[in-house]
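Enquirer: The data blocks that follow each hold one structure.
No lab work stands behind these numbers, since they all come straight from the coordinates. Predicted model, so just to flag it, every value in this text is computed and none were measured. Cβ atoms are built from the backbone, for glycine too; each structure is taken alone.
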Structure I
Amino acid sequence: MKALFIQHDHVSPTGWVGEALKRHGFEITEVLVVPESSFDTPNVPFEFPDFNDYDLLIPLGAPWGAWDDACIGNWLQPELDWVKKAVAADKPVLGICFGGQLLARALGGSVAPGPKGEIGWTNIWSDRKDLVSNGPWFQFHYDRWQLPEGAVEIARNPIASQAFIYGRSLAVQFHPELNAAVLKGWLDWGGLRSVGEDGQDGQIMMNQTIAEDEASKQRTFDLVDAYLKDIAKLI
C-alpha cells in the first residue's frame, strides 16, 4: 500500500505517523508544497499529485491558517478542491492539525482563528479512546474548525474541537506525528518566539517532549493502528 504525505512547509517531517505506517508495510511518498526558499512568501503555485495513485492521504500541519486565502490561496484553494474530490472518491484522508482543518473546510465546514492558541502537551476529552486517547497530545495552533455536516466529532477540549470522523477519514487538531526531532525544527524556524510569546519556556518544552517521546510514540501507533483498521479499512 502507498501513503502520500503532504508537507506544507520544510519543517514538517512525518515523525511517529510515518513510522507507524511503515510498520504496516506502507510505501511512503512525501511532497513539499512551500520550499524553504519561499517560507516567508508562501503563496506559491503547486500541482497536487493524483490521489488515485495512493491508498491513504495525510495532509500535515502548517504555520499558516487554513482560512487564509490571501496568504496561501494559490495552493490552498487547489488543495481544498483536491481533498474534497478525494473524500468523494472514498479515498481515506488522515488530516493532522492544518490538515484536519482542510478536511473540515473542504467538506463544507469552516475554519477561523480561535479564542486563544494552544501550544504544548494537552489533554483532551475523547468519546472514542479506542481510536483517539485523551493524550496528552502536542498542540501548536491558533485556529479551530466548525464541523461539516455529516461529520461525527469524537474529541474536544474547552478551546477547540479535537477530532472528527467523516466516512473513511479522520481529522485531528493535535500533532500525533510530533517527537523531539520534529519540535526542534519548529522551534528553530520561528516556534521558539511563539512559545515565548505564549508565556512558556521553549527549553523546558523540549525537555518535556524528550521525556514524553516513548509514550507519545505508543499513543500514535495505537491511533494509527485503530484508524487503519476501524475507519480507513486498510488493514
Structure II
Amino acid sequence: MSELDPRLDAIVSHIPPGSRVADIGTDHALLPVSLVKTGRASRVVATELNEKPYQTALRQVMESGVNSLVEVRRGDGLVALRPGEVDVVVIAGMGGNTIAGVLERSPEVLAGVTRLVLQPMSDPGDLRMWLARNGWRLADEELVKDDGKFYVIIAAVPGEEPCRDGFMMEIGPVLVGKCSPYLVEYLEKIKGDYQRVLSGLARSRSDEAMAKAIALTSRLTRITEVINRCRQGAV
C-alpha cells in the first residue's frame, strides 16, 4: 500500500516507469523516496531552495536508505539541474504563475525534458496558457479530491497545444474532454466563486465593474453548459 497521499499518488501515476525525475521543491522528499523504492523512477534529483526543508529532505533520503538513487540539492528551481540529466520534471504545491516562472527561468534545462508533471495550487488556467505559448501540449489532466480540497494535476509534453480558448484553459480542456471524475463538483465550486464575485460587482456602478460582470456572466453561462453536458455524459 502506498504511503503517499492521494495528491502525490496521482502525480506518480503520470510519471512513465523508469524515468529520471527532478522533484522541484521536494519538501519532505516523500515523492522521490517512493518513486525509487517502487521502481517508478531510475533516479531522482530532489531540490529545495531553503536550508531547513533542504536538511529535512536530506534526512528523509538517508533514513530511507535511498541516497544512492536520490540526490538532494539546494537550489532555485531548475537552476540546480544540468541540461539533459532528467526526463521528467515534477513541480507540485506552488501557484500556477510561480511554476511558470520556475520553468521560464531555465530554458536550457527545459529543452531536454520530455514530460512535465505539474500540480498548481492556484491559477491553473494561467499555467496552461503559459505551457501552450511555450511549446507544450496538455497530454493529460487529473482532478484529485483530498480532505475536501481539489487538486489539479497537469501532464504536458513538447508539442502544439490545440486549445487556445481562455475559458476552456481555465477549467481544463482535457478534464472536460474526458468528463473527469469530480469535474462537476469542481465546476460547481468555480461557479459559486464566480457568483460571489458577481454579487460584489453588482454593488459597483463603475464601467470597469460592469465590464467584469458581463465577462463573468458569459463564463457562468458556459460553465453551466459544461456541467449539464457532463451530467448527461455528452461532453
Structure III
Amino acid sequence: MALSTLKPEDVSYYALNNEINIPVDGQIPLAKDKQALAAFLKENVDPNTKHFDSLQARLDYLVKHNYYEKAMLDKYSPAFLEKLNTFLSHAGFHFKSFMAAYKFYAQYALKTDDNQYYLEDFKDRVFSNALYFADGNEALAMAIADEMIHQRYQPATPSFLNAGRQRRGELVSCFLLQISDDMNSIGRAVNSALELSRIGGGVGLTLSNLREAGARSRASKAPPAACCQS
C-alpha cells in the first residue's frame, strides 16, 4: 500500500503508540513503544521503500531522476562508495523509539516525487551527509559516517536534510543580517530578510549600528528658527 493511501485504520502502530499513555498496574507500558516501532517498520516502511539490486543501481537512479547531486558522487571512486555503504550497513543502526523512526521517515527521508515511496533509510541519509561534507576526502567521509551512524554527532536539521540532494533547500536555517546606518543597507536587509524567510530561514537583524531615535544625521543642519508672529 503506497504512502498516500495509508489510513490509521489500516495500521496498528498509531494505536500501539497511544497505548503508552494508558498505565498498566500503575506503570507506563514502555514495551508498547517497541511494538509500535516494529509495526511501523513492517507496515509502513518495508512495503513502501523502493529497493534496488545494487548500490550502483540505486545511485544511478537517484542521479538520473534528479534526486542526488552527480558532482558529489563524482568526487569518489566506485570502490570507495561501496566501502562506505558496506561500513554503514554493518554498523547495525536501529531506531530506539517509534517517534524517532516516525519523524525520520516523515520529515527527513528522501521520497519519490509523487510521495509514494521512500528512497532512503537512516544509513542512506548518513551516507549522503558524509560524502557531501567530506567534499572528496575519503578519510574524512569515513570519519563523519562513523560519528553519525553511532549517534555521536548529528548535523543540524537543514544540513542533515539537504546534504547531497540535487533539489535542496539551504544547509543552514538561521541567518544574522548586519545593518549599516544608511538607507541602502536598510533596504538590502529588508529584501534579504524577506528572501531568507521565503526559503525557510530564521532571520535576526543587528541594529547596533543604527542611530537612536531623534538623532540628527551627520549631514543635517540645525532646524530653522521659528517665525515671529505679529
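Enquirer: Of the structures labelled I, II, III, one was used to calculate log10 I(q)/I(0) by the Debye sum over Cα atoms at q = 0.13, 0.16, 0.18 Å⁻¹, giving -0.71, -1.15, -1.54. Name it. Before the final figure, lay out each step's value.
Expert: Values: I: -0.71, -1.15, -1.54; II: -0.81, -1.11, -1.30; III: -0.92, -1.16, -1.31.
Computed on structure I.
Enquirer: Next question, about the same structure. Comparing I, II, III, where is distance in nm of label points 7 Å out along Cα→Cβ at positions 19 and 211 highest?
Expert: Going through I, II, III one by one, distance in nm of label points 7 Å out along Cα→Cβ at positions 19 and 211 is largest in III.
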